[in-house]
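Each value in this text was obtained by applying a stated rule to the coordinates, not by laboratory testing. None of these values were measured; they are calculated from a predicted model.
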Structure 1
Amino acid sequence: MTDGDTSGFVYEPARGPKRRVVFEPRSDGDYLRTTAVWNGCQWRETGREVVTDLQRV
């Protein structure tokens with residue numbers, strides 16, 4: 001898998017560190033959603049779950 005296979009975004013809340021959400025396609029057609037927070041040096045994963053459907057809004 002390459003970076004071109006993933007979709008995601010980084011955002012900065014009004015208070016607190018940057019946050020990241022990434023969706024990676026899985027071999028079964030679903031996606032793995034991974035969330036992370038920036039600790040000043042690197043991204044620290046805060047959660048992950050399988051997502052069955054993504055829609056652009």
Structure 2
Amino acid sequence: MAKIKITQIGSPIRRTKDQRATLVGLGLNKLHRTSELEDSPEVRGMIRKVQHLVSVEG
């Protein structure tokens with residue numbers, strides 16, 4: 001299966017608890033951290049929820 005590289009570009013400060021939890025679920029917790037995950041519908045849904053806070057490659 002293909003991999004997706006996700007980088008956090010936005011701060012979770014003043015965001016809702018579910019958006020913060022989604023970032024942690026993606027393996028991100030600080031700015032400019034990168035996580036490489038399998039491309040799946042679940043991961044795509046999590047990315048869509050915090051699309052304003054992350055950058056996606058691949």
Structure 3
Amino acid sequence: MAFYGDIFGASPSMPYEKRIKVLKQKGIAVWGVLKACSRYGNMDADIKNSVVNDFERFY
């Protein structure tokens with residue numbers, strides 16, 4: 001399975017900080033969908049009280 005990061009040389013196997021650096025150098029925006037949330041576990045289904053980032057402002 002290919003990941004978008006692979007296209008830009010930032011595969012998921014790389015350490016997170018290194019991936020972010022590579023993507024920024026390529027001019028790729030990295031921004032989380034959620035501004036804030038509570039999550040007690042590892043599953044997305046565990047996310048509660050989510051606040052979505054302001055994408056209109058971002059664009």
State the single structure among 1, 2, 3 that was used to calculate Cα extents along the principal axes in Å, giving 34, 29, 21.
3
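In terms of relative contact order in percent (Cα under 8 Å, 6 or more apart), which of structures 1, 2, 3 is highest?
On the way: 1: 24; 2: 54; 3: 20.
If we compare relative contact order in percent (Cα under 8 Å, 6 or more apart) over 1, 2, 3, the biggest value is for 2.
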Taking -7000 as the value of helix-only ellipticity at 222 nm (-39500 (n - 2.57) for each DSSP H run of 4 or more, over all residues; to 500) derived from one of the structures shown (1, 2, 3), identify that structure.
3
